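Please go over the structures that come below.
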Structure I
Amino acid sequence: MKMVFRWFGEGNDTVTLEQIKQIPGVEGIVWALHDVPAGEEWPMDKILQVKEAADKAGLHMKVVESVNIHEDIKLGLPSRDSYIDNYKKTIVKLAEVGVKVICYNFMPVFDWVRTDLHKELEDGSTALFYEKEKVAHLNLEEQVQRINANPNFTMPGWEPERLGRLTELFDAYRDVSEEQLFDNAKYFLEAIIPFAAKYDIRMAIHPDDPPWPIFGLPRIITGQANIRRFLGLVDSPYNGLTMCSGSLGANPANDIVAIVNEFADRIPFAHIRNVRVYDNGDFIETSHRTTDGTVDIAGIVNALHENDYEGFCRPDHGRHIWDEQCRPGYGLYDRALGIMYLWGLWDANRRKLQTGRMGD
């Protein structure tokens with residue numbers, strides 16, 4: 001398992017590369033050009049700026065999250081071919097700087113949805129929260145304003161240029177079914193996967209967050225059966241999965257250990273975080289510790305270890321603790337604690353393999 005840490009770039013992150021470097025076992029950053037709109041070719045000069053900063057800190061930049069898919073590709077519009085061409089041009093540039101994995105998603109309009117970015121937990125920390133009943137009656141314009149209330153941080157999946165077209169996008173998706181979204185994904189994959197393979201970059205689809213339809217929009221990466229179908233659209237090791245325990249874990253029906261066991265050789269990248277799911281369908285993000293949430297984090301790490309996982313892994317969203325002022329879900333402290341918990345599970349598995357028992 002290769003540990004990495006998401007970084008939003010100079011001037012766009014409260015966490016520095018120097019701090020990331022001090023977290024035990026972290027060898028690289030998960031990065032993106034968050035100021036480049038979806039569909040545009042990434043400029044090489046901006047890519048090289050990230051590479052220069054990473055090199056200076058002694059960190060690699062082998063994982064990109066995300067090269068976003070333009071909505072015209074998801075909608076299957078005639079203009080999609082030009083955006084796919086731009087995607088290919090970006091892949092060429094990323095290969096030049098050593099990128100090996102591109103995490104992306106195929107979610108219409110929204111990459112993720114929460115109703116509260118700072119819901120208080122019992123210990124006084126705060127975390128991202130999803131209230132099912134509120135989502136059913138959510139005023140999207142007001143939510144957009146809340147998400148973008150802090151102009152100092154970009155919020156991935158809620159970019160202003162996309163959200164400024166909400167009415168237009170909802171109209172465009174009105175007649176798009178799950179089947180059509182799968183068809184449009186297949187078109188994209190058939191164009192991109194052979195090209196990515198040529199440049200030895202593995203594409204890794206991120207599950208939908210949450211893993212069910214919202215606001216009348218279709219969702220296709222929601223559970224084991226749909227993941228199996230998606231990976232079969234183009235059956236190639238370069239058509240992979242970003243295993244996100246938090247996204248999949250919001251639906252307790254998802255057996256994430258089974259997902260890891262079935263698709264282990266198709267998981268180049270893993271997001272590991274915990275959520276606590278309530279009986280009414282609400283969920284809140286917790287510490288990474290298994291007993292703090294509903295997700296079997298220990299079982300997931302065990303399954304990765306048993307499958308000799310050699311891909312990249314990062315701690316996903318963390319709580320906001322110790323008065324840290326940061327991008328919601330992306331502070332330093334709780335994610336660093338999460339890494340140490342994941343390493344503890346991993347090391348215990350390694351010791352068990354070596355000695356035949358946990359611990360020593």
Structure II
Amino acid sequence: MDYRALKQEIIEYSREIGIDKIGFASAAPFTELKDRLLRQQALDYQSGFEEKDINKRVEPSRIFDEPRSIIAIALAYPSKMRESVKGKQGARRGIFCRASWGEDYHTVLRDRLSKLEAFIAAKAPEAHFRSMVDTGELSDRAVAERAGIGWSGKNTSIITPEFGSYVYLGEMITNLPLEPDKPIENRCGTCTKCLDACPTGALVQGGQLNAKRCIAFLTQTKDFMPAEFRDKLGNRLYGCDTCQTVCPENKGIDFHLHEEMEPDPEAVKPLLEPLVSMSNKEFKQTFGSMSGSWRGKKPIQRNAIIALAHFKEESALPSLMDVLFHDVRPVLRGTAAWAIAKIGGEKAREALILAKEKESDSAVKEEIEKGISLLN
């Protein structure tokens with residue numbers, strides 16, 4: 001088998017099926033990554049969504065029999081909407097991060113990887129594969145960096161020369177000995193714009209993220225959002241784009257190469273007030289095909305309540321009071337109490353005092369009491 005020729009055929013086929021960038025890496029252990037992950041673990045900077053076994057994350061041989069190489073792919077996604085919608089007083093809107101626009105990227109990339117597997121298998125019947133997107137054991141970014149897809153920026157994103165950091169990543173471990181590509185030069189230099197702009201200081205230093213302070217992580221949690229972060233959320237419903245939008249490498253970058261990645265403006269910038277009372281069925285119909293829906297509606301609704309407080313939207317007070325008095329979920333009742341207090345006014349005070357008398361959950365009561373103190 002001429003593996004050099006096969007590699008070239010794979011590259012050419014990848015373009016035919018809509019893979020925007022492809023690279024090849026060795027399947028050797030990611031020893032430097034292991035050291036970083038151990039430091040992150042010791043500092044309690046991990047989100048908890050990652051694979052728990054660090055050895056599986058850095059040693060391909062732990063998850064694949066006799067790996068010889070890894071194929072990394074990247075697909076570029078849009079950074080701007082072709083048609084947008086704007087919120088206004090009385091009709092405020094939230095925002096999903098760009099990486100959640102369009103069809104769930106896990107589905108899109110798995111489609112490309114599946115086609116690539118079938119192509120390679122037809123050329124090399126002895127080939128075996130293990131493909132993964134985001135939720136696999138390996139670090140997508142570490143593989144992409146080694147494969148020359150891009151460099152690992154100070155914002156911890158892979159930055160490509162062609163598409164900036166607006167790319168989805170996936171990879172395929174294989175037993176085929178495909179020649180590796182060379183990593184590319186890091187171009188971040190002395191720039192610290194992403195570190196300076198991070199709303200919560202989650203970027204501890206270049207290339208190091210405290211995930212527990214990152215808004216992208218916080219928007220996906222299901223419990224009460226810690227009070228110190230609520231005013232930082234703005235109108236974000238899922239994810240955060242700040243460290244990407246300020247990056248000079250992303251200036252002017254906006255690719256519309258895949259129709260399934262095009263956003264529905266009403267879905268990615270939804271009206272906040274209807275979202276607060278949305279049923280499970282309505283939520284699945286509206287957001288079910290987006291990656292940002294994976295944690296269900298509770299975190300999104302909690303974030304919508306915080307966003308209404310951000311806008312100090314007085315017209316939303318009746319809806320927030322309805323949550324405070326009738327929602328069965330303590331996290332939403334307590335968050336509504338906080339939001340009502342932030343919006344303020346005599347009606348807000350009366351509602352919180354009444355709610356304090358009726359509420360039985362201790363955590364919600366604490367939020368109500370904090371809210372009343374804000375109004376005093």
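Read-outs throughout are calculated quantities, based only on the coordinates presented, and are distinct from any laboratory measurement. Note that the structure is predicted; figures quoted are calculated from it, not measured. Cβ atoms are built from the backbone, for glycine too; each structure is taken alone.
On Rg/Rh (Cα atoms, Kirkwood Rh), for residues 59-170 alone, which of the structures labelled I, II is highest?
By Rg/Rh (Cα atoms, Kirkwood Rh), for residues 59-170 alone, the leading structure of I, II is II.
log10 I(q)/I(0) by the Debye sum over Cα atoms at q = 0.08, 0.11, 0.15 Å⁻¹ computed as -0.36, -0.72, -1.49: which structure among I, II? List each step's numbers first, then the result.
On the way: I: -0.36, -0.72, -1.49; II: -0.47, -0.82, -1.29.
Derived from I, not from the others.
Comparing FRET efficiency 1/(1 + (r/R0)^6) of positions 131 and 331 (r between Cβ atoms, R0 = 30 Å, to 0.05) across structures I, II, the highest figure comes from I. One of I, II was used to compute mean count of other Cβ atoms within 10 Å over residues 211-218, and the answer was 15.8. Which one was it? Answer by label: I.
Between I, II, which one scores greatest on FRET efficiency 1/(1 + (r/R0)^6) of positions 115 and 243 (r between Cβ atoms, R0 = 25 Å, to 0.05)? The partial results should precede the final answer.
On the way: I: 0.50; II: 0.20.
Of structures I, II, the maximum of FRET efficiency 1/(1 + (r/R0)^6) of positions 115 and 243 (r between Cβ atoms, R0 = 25 Å, to 0.05) occurs in I.
Ranked by distance in nm of label points 7 Å out along Cα→Cβ at positions 11 and 227, structures I, II are topped by II, which has the highest value. Out of I, II, which structure matches 20 when relative contact order in percent (Cα under 8 Å, 6 or more apart) is calculated? Traced to structure II.
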